[in-house]
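Undergrad: Just below sit the structures, each encoded as structure tokens.
What follows is calculated from the coordinates using simple rules that are stated; it is not laboratory data. Since this is a predicted model, take the numbers as computed values, not measurements. Cβ atoms are built from the backbone, for glycine too; each structure is taken alone.
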Structure P
Amino acid sequence: MDPIIRLEHLKKQYEGHRAVDDISFTIPAGAIFGLLGPNGAGKTTLLRMITGIFYPDEGQLFFEEQPFDPKQHAARIGYMPEERGLYKKMKTAEHVLYLARLRGLSESEARERCRFWMSRFELDSWRNKPVGDLSKGMQQKVQFIVTILHEPSLLILDEPFSGLDPINTNLIKEEIFRLSAKGTTIIFSTHRMEQVEEICNHIVLVHRGRKVLDGAVQQIKQDFKRSEFSVLLDAPPAGLVQATDSFTVERTAGAEVTVKLKDGHSTNEMLSYFIQQGYGVQAFHEILPTINDVFIRQVRTPEEVRGKR
């Protein structure tokens with residue numbers, strides 16, 4: 001699939017600190033793309049360059065294979081920053097209408113879409129209340145509405161679930177999947193790795209201003225797997241050895257045993273061992289790392305790794 005965004009060797013520096021250091025990647029059109037990294041990794045700087053708020057010191061940025069021009073392309077982007085940018089003294093509906101008109105919608109379009117989204121997000125009773133009277137979660141829903149109201153081709157969400165309860169988190173997730181199904185490309189930046197795993201199909205991990213990982217979520221999980229398997233026996237094991245020629249036992253929990261295959265050995269050897277010991281094998285499956293596991297392994301320093309042992 002053709003990319004909607006392509007970054008080539010982007011660099012950005014602030015007072016001697018290189019926030020983005022020679023980063024290149026592409027974002028396929030229609031993808032839900034996770035931009036990950038610890039605090040200070042350069043994520044926000046990257047997002048602001050993609051939206052045209054910042055200009056790179058070096059490198060090139062392309063939007064649908066054309067050199068990125070904020071005057072030409074910014075209207076097709078919706079950006080929801082982590083920091084709320086709402087005018088707290090404005091009435092909620094007036095605020096939504098105002099930002100919709102700034103995005104180029106006619107008055108009739110703006111009013112129609114405002115009514116639709118205020119109703120969809122259960123904000124009708126707050127239409128005439130000042131934004132500052134809304135809870136943090138309701139303000140987040142307003143910010144999401146004004147980000148998608150003009151139906152952008154590229155939607156950038158920076159910590160979109162901040163302040164939301166589980167019900168409203170699911171509401172935003174449903175809208176993300178619905179927009180993606182309609183062809184909207186979504187860049188999703190968050191610290192919540194379980195959300196990345198649930199929502200994204202492709203990720204880039206940045207650390208200290210540099211790209212350290214780039215790929216499809218499922219392929220990355222395969223690339224970082226450690227030959228670990230969960231084996232469910234018909235009874236809790238008694239006197240089970242901690243290591244055999246083919247595997248080591250990592251841990252046990254009741255009748256479930258987690259093992260790690262040694263190099264050059266197969267699952268058949270592992271299963272045969274349990275059967276020979278008189279156990280019935282009820283089920284077994286390979287344990288793939290979570291994106292959180294991969295994240296920690298990629299950004300932790302060798303000193304931090306040794307300190308955890």
Structure Q
Amino acid sequence: MHEADASAVFETHRSLLMGLAYRILGSRADAEDAVQDTFIKWNEAGHQAIENPVAWLTTACTRRCIDLLRSAHRSRVDYVGSWLPEPIHTAVEDMQADHAELASSLGTAFMLMLERLTPKERAAYLLHEIFDRPYAEIAEILEMQEPACRKLVSRAKESIEQNRVRHVTPRPQQEKLLAAFETAVLSGDTRGLAGLLAEDIELRADGGGKATAVRETLHGRQRVLDFLTVMQRYWSDLRWVFMEINGSRGLALEQDGEAVASVSFAYDEAGRVSDIFIMRNPDKLGRLQAQPIQ
């Protein structure tokens with residue numbers, strides 16, 4: 001395989017690798033590093049001996065992600081306030097079932113649930129359940145026996161299914177929520193929004209110690225509504241940009257053309273908002289308008 005052909009093969013699969021790396025790491029910046037490291041390793045490889053480029057690239061990228069995730073977990077122990085995954089702009093060309101199912105695996109609530117898994121559990125679950133890789137291939141990637149790999153995925157599935165965070169909320173319900181959210185914050189009238197929130201709703205904000213953000217998780221509908229009405233004094237002069245964030249409708253708040261906050265939501269099975277996620281950490285907002293991840 002010539003160098004130009006090898007580069008073309010890699011570029012063909014770059015989107016797949018980015019989607020896998022982001023889901024494993026919860027950080028676009030780290031995912032870009034992992035994919036770049038994979039590209040360097042790919043360029044150094046003897047391509048003539050590689051029979052299945054996709055399997056080779058997936059293996060190299062996954063192993064690099066696991067190494068990065070282990071380092072990230074150590075650094076998150078001392079994180080200031082709530083840690084949330086880096087918000088990403090996601091591509092939504094249509095809302096067909098297969099695309100909606102894939103998008104649901106980018107949801108912030110789902111990504112937070114993945115944080116509870118070990119790095120290998122996380123990688124194994126994603127490879128099998130989201131990217132449809134067979135157990136034999138995953139076992140080889142993770143350098144373990146296939147029966148042990150099956151148990152790894154089984155444990156991860158049990159944890160994930162108990163949390164039930166991957167159902168898809170209809171688009172009209174999401175749009176209705178955004179309109180009510182905007183009205184509540186900008187006018188202080190929370191009547192329309194109140195009925196769309198679950199009674200046990202939670203609100204989390206990530207400032208990373210670099211921007212002002214509520215550090216504790218807010219629990220309960222009334223406390224969340226009270227907090228949102230206070231935000232009018234801070235958000236009313238910002239530009240509201242509605243966009244796809246982590247697989248569903250959300251918004252970025254901009255000042256002088258740069259995002260200073262993002263807001264995304266999670267829903268329960270009745271279509272009510274179960275979680276509100278506010279990102280204020282500037283280190284996690286700089287790439288929000290970058291190329292969408294699928």
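Undergrad: Comparing distance in nm of label points 7 Å out along Cα→Cβ at positions 29 and 285 across P, Q, which structure shows the greatest value? Present the calculation step by step, with values, prior to reporting the outcome.
TA: On the way: P: 3.6; Q: 1.4.
Greatest value across P, Q: structure P.
Undergrad: Can you tell which of P, Q yields 1.5 when distance in nm of label points 7 Å out along Cα→Cβ at positions 205 and 221 is derived from it? Kindly include the intermediate steps, with their values, before the conclusion.
TA: Details: P: 1.5; Q: 2.3.
It traces back to P.
Undergrad: Suppose log10 I(q)/I(0) by the Debye sum over Cα atoms at q = 0.10 Å⁻¹, for residues 37-180 alone works out to -0.44; of P, Q, which structure was it derived from? Let's see the in-between values first.
TA: On the way: P: -0.37; Q: -0.44.
Derived from Q, not from the others.
Undergrad: Right, something else. Of structures P, Q, which gives 1.7 when distance in nm of label points 7 Å out along Cα→Cβ at positions 21 and 53 is computed from the coordinates?
TA: Numbers: P: 2.3; Q: 1.7.
Going label by label, the one that fits is Q.
Undergrad: Identify the structure, out of P, Q, from whose coordinates helix-only ellipticity at 222 nm (-39500 (n - 2.57) for each DSSP H run of 4 or more, over all residues; to 500) was calculated to give -15500.
TA: Values: P: -10000; Q: -15500.
Source structure for this number: Q.
Undergrad: From P, Q, which structure was Rg/Rh (Cα atoms, Kirkwood Rh) = 0.99 calculated on? Walk me through the numbers before you get to the answer.
TA: Numbers: P: 1.09; Q: 0.99.
That value comes from structure Q.
Undergrad: Identify the structure, out of P, Q, from whose coordinates distance in nm of label points 7 Å out along Cα→Cβ at positions 13 and 69 was calculated to give 3.0. The partial results should precede the final answer.
TA: Values: P: 3.0; Q: 1.9.
Derived from the structure labelled P.
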